[in-house]
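Following are the structures in question.
Every number here is computed from the coordinates shown, using simple stated rules; none is lab data. Keep in mind that what you see is a predicted model, and the values were worked out from it rather than measured. Cβ atoms are built from the backbone, for glycine too; each structure is taken alone.
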Structure 1
Amino acid sequence: MSVVAIAGFLLLLYCSMHIPEKHSAAGTTIFTVMSAMAQQHNAINLSQGFPDFHIDERLSDALGQAAAGGFNQYAPMAGLPALKRQIAESFKRRYNVTVDPDTEVTITPGATYAIYTAFTAILSPGDEVIVLEPAYDSYIPNIEMNGAKAVVVSLQAPSFTVDWQQVRDAITPKTKAIIVNTPHNPTGAIWTKQDWDELAAAVRGTEIFILSDEVYEQLLFDGEQHYSVLQHEELRPRSFALYSFGKVYNNTGWKMGYCIAPPALTTAFRRIHQFLCFTVNTPAQYALASHLANDTEAISAVMQRKRDYFLELMRDTPFTIHQPAKGSYFQLASYERINDMPDMEFAEWLTKEYGVATIPVSAFYKSGKDDRLIRFCFAKKEETLNAAVERLMKIS
């Protein structure tokens with residue numbers, strides 16, 4: 001058989017092979033799509049949630065020192081003990097919560113990984129998970145990749161509060177977990193102690209787990225205080241709390257996060273973790289351990305200044321801000337005074353015609369629900385925000 005014939009046979013075989021679709025999400029994520037469009041059209045990228053300014057020099061220096069000092073081999077599977085201790089001390093100091101660093105903290109390559117691992121630890125085919133929408137786009141694919149079903153409950157725009165009766169109505173005998181996110185991406189809304197009490201009442205007497213995505217927990221504004229699931233005595237025994245160093249220290253490219261959970265849940269989490277990545281970047285763990293031990297910067301104040309600056313600039317544009325973000329990197333805006341395009345079409349138009357890339361909020365809904373809102377990331381340098389808003393001001 002000739003080489004050409006063999007190649008043709010292999011191509012035919014490949015094309016006939018069945019590759020299962022593990023989840024219902026279509027194509028590439030909206031973040032990748034809009035960032036690529038921004039590059040293609042030389043647009044200012046206020047879409048994807050990453051800062052464009054330098055991280056704290058002490059942190060970057062610590063990373064270099066760790067690598068130069070020879071800390072370049074595998075760290076322990078659950079994470080560097082010194083880093084886990086610093087995390088426990090930080091939670092004691094900030095929330096008066098006692099965390100056992102050995103049995104309750106696991107270091108992960110980012111929070112998105114931690115979310116997937118927590119789901120994989122608890123879900124079986126046929127289970128259901130309640131997701132509050134709009135929601136970070138990895139949640140539903142993570143659920144479906146584990147053979148479970150996402151049951152969506154919409155938050156109430158424009159405040160994006162929870163309708164607790166809808167949550168209670170969504171609970172069935174198949175409900176295995178509820179995933180929550182505060183401060184919230186994409187809306188910037190936050191949960192109160194009353195919200196946590198409502199959640200506790202909703203799951204009381206059940207075996208429902210809670211996944212609490214708290215990656216923006218140190219980025220709250222206007223004097224607001226974060227309330228963690230770890231502070232809720234009734235919910236903590238059934239909860240995975242998930243965090244990101246990238247969002248706190250503006251080093252998203254390091255992909256460093258962690259999970260805090262009771263010992264039994266941590267054991268289940270690590271059973272999956274050890275066969276997914278086993279261990280996490282060693283020099284970065286040493287750098288973060290050193291930085292946490294000496295970190296005194298008011299992180300939320302830095303980001304609030306950026307939010308306030310962006311809101312002040314936006315007053316001279318035709319966009320409508322219904323509610324300033326209370327936390328996170330993000331601010332929602334309505335374009336109701338500009339046109340009535342669907343939000344995906346509007347985001348593409350804004351990128352191509354005015355050179356500013358954003359995220360359409362419908363991308364955070366499984367159904368594509370469209371409230372004519374877009375999400376701006378304000379975690380940028382002032383000159384970046386200035387340049388973007390100068391372009392937005394040209395919209396008639």
Structure 2
Amino acid sequence: MPRFLHLADVHLGFDRYDNKQRTQDFFFALQDAIEKYAIAEKVDFVVIAGDLFEHRNILPATLNQAQTCLQLLQAAKIPVLAIEGNHDNRPYGTKTSWLRYLADWGLLMLLEPGDSAQEESFYSPWQEGYGGYVDLPCGVRVLGSQWYGASAPKAIEQIAAAIEALPPIAHTILLFHHGLDGQIARYQGALRYADLLPLKQAGVDYLALGHIHKSYTEGGWIFNPGSTEANSIEESSFDRGVYLVEIDATGIKAELKQDYYQRSVVRLRWTAEGHESLEEVEEAAIAQIQTAIQFQKLIPADQPIVELRIEGKVGFDRLDLDTRKLQQQLQQMSNALIFLLKYDADAVAYASPLSEEASRLEIEQEVFMDLLTANNSYKKRATELSQGLIDLKDRQLEGRSESDLYGFVQDLLIVD
């Protein structure tokens with residue numbers, strides 16, 4: 001009864017927010033998942049379906065993180081089988097990569113199909129550090145693949161033919177880094193289910209996918225665990241984790257495991273209605289954080305990642321809000337590791353309808369009314385002030401002195 005752990009899209013070395021603690025989160029997630037669901041569960045093997053690393057070129061600290069996790073599995077005598085993804089695949093024409101380095105040190109088996117153009121066998125058994133597949137003592141054959149990109153449908157035909165040419169075995173697993181159509185929006189080049197069917201017909205019992213950071217299964221034989229950590233705020237809403245898999249006489253049982261180290265992500269939203277002043281918007285933003293803390297949606301001790309999105313209309317110029325200062329204040333309140341303030345509110349725009357027969361005076365007065373009404377400080381006195389501006393214009397045309405005009409404006413702005 002073979003048991004294994006299916007990982008994908010670990011992205012060690014993640015650096016999108018330029019935050020060292022956030023980069024370490026990806027290491028802690030991998031380490032904890034391995035300890036809980038590979039070593040403690042005593043699985044027969046672990047598969048990594050691409051993107052162990054965030055970048056092709058990695059820092060020494062990132063390599064150390066990978067070695068630390070893989071050495072845990074090595075000490076537990078649990079073999080690791082891996083393929084390259086689009087993030088960590090070797091540049092075209094080169095023979096080496098950091099995954100190859102780890103394979104050369106015996107920390108994993110990098111399963112790579114042969115180059116048919118060089119008259120190499122497409123699938124040769126793993127030996128002396130190289131090969132396209134390995135037959136494990138538990139009765140499972142694990143086959144590798146590469147990052148094929150747009151040529152994936154054609155590659156599937158070649159893979160299926162090569163699998164059919166191999167001797168039979170009880171169970172067959174294929175590692176494949178590509179996405180299935182319909183799982184997430186805005187993903188070009190996803191495969192259709194029909195594109196993958198030749199693999200099932202060739203004998204693949206478990207297709208171990210990576211690439212899409214959201215967990216999904218299809219047809220009882222296609223499995224994608226999602227990323228081990230959220231790579232963006234938007235991805236925090238995805239189901240993701242690692243699959244603990246068991247194969248028995250009744251079929252495949254894959255359980256998505258998510259109870260391991262992951263930093264919490266809190267997304268908040270507030271919509272302005274158009275009459276709020278600058279001070280009221282700042283107070284509302286603070287209230288959002290206070291409420292989230294009160295109801296334990298946001299736990300400062302966890303140092304979460306927090307996003308607050310302010311939308312709608314406001315009664316002042318959007319540039320008047322010092323978003324950097326407000327963001328710093330909210331970050332201190334929430335004790336967030338990373339705080340993202342998304343200010344998408346616009347100033348209220350007014351446009352009063354005017355008939356084609358409107359006089360010049362009526363047009364001027366309506367223009368003044370619209371400008372004043374759009375300003376939160378003056379909108380309550382818009383009618384009075386618009387008439388005052390008309391009077392001010394008339395006084396200037398009459399040639400009144402500057403002191404007289406200044407005095408008029410002072411009187412006009414006095415609030416009784």
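Miscellaneous remarks
- Structure from which 5.8 was derived, mean projected area of the Cα convex hull in nm², for residues 326-381 alone, options 1, 2: 2
- Value 24, calculated as relative contact order in percent (Cα under 8 Å, 6 or more apart), assigned to which of 1, 2: 1
- At a computed -12500 (helix-only ellipticity at 222 nm (-39500 (n - 2.57) for each DSSP H run of 4 or more, over all residues; to 500)), which of 1, 2: 1
- For distance in nm of label points 7 Å out along Cα→Cβ at positions 110 and 366 computed as 2.3, the structure of 1, 2 it came from: 1
- Which entry (1, 2) yields the derived value 63, 23, 18 for semi-axes √(5λ) of the Cα gyration tensor in Å: 2
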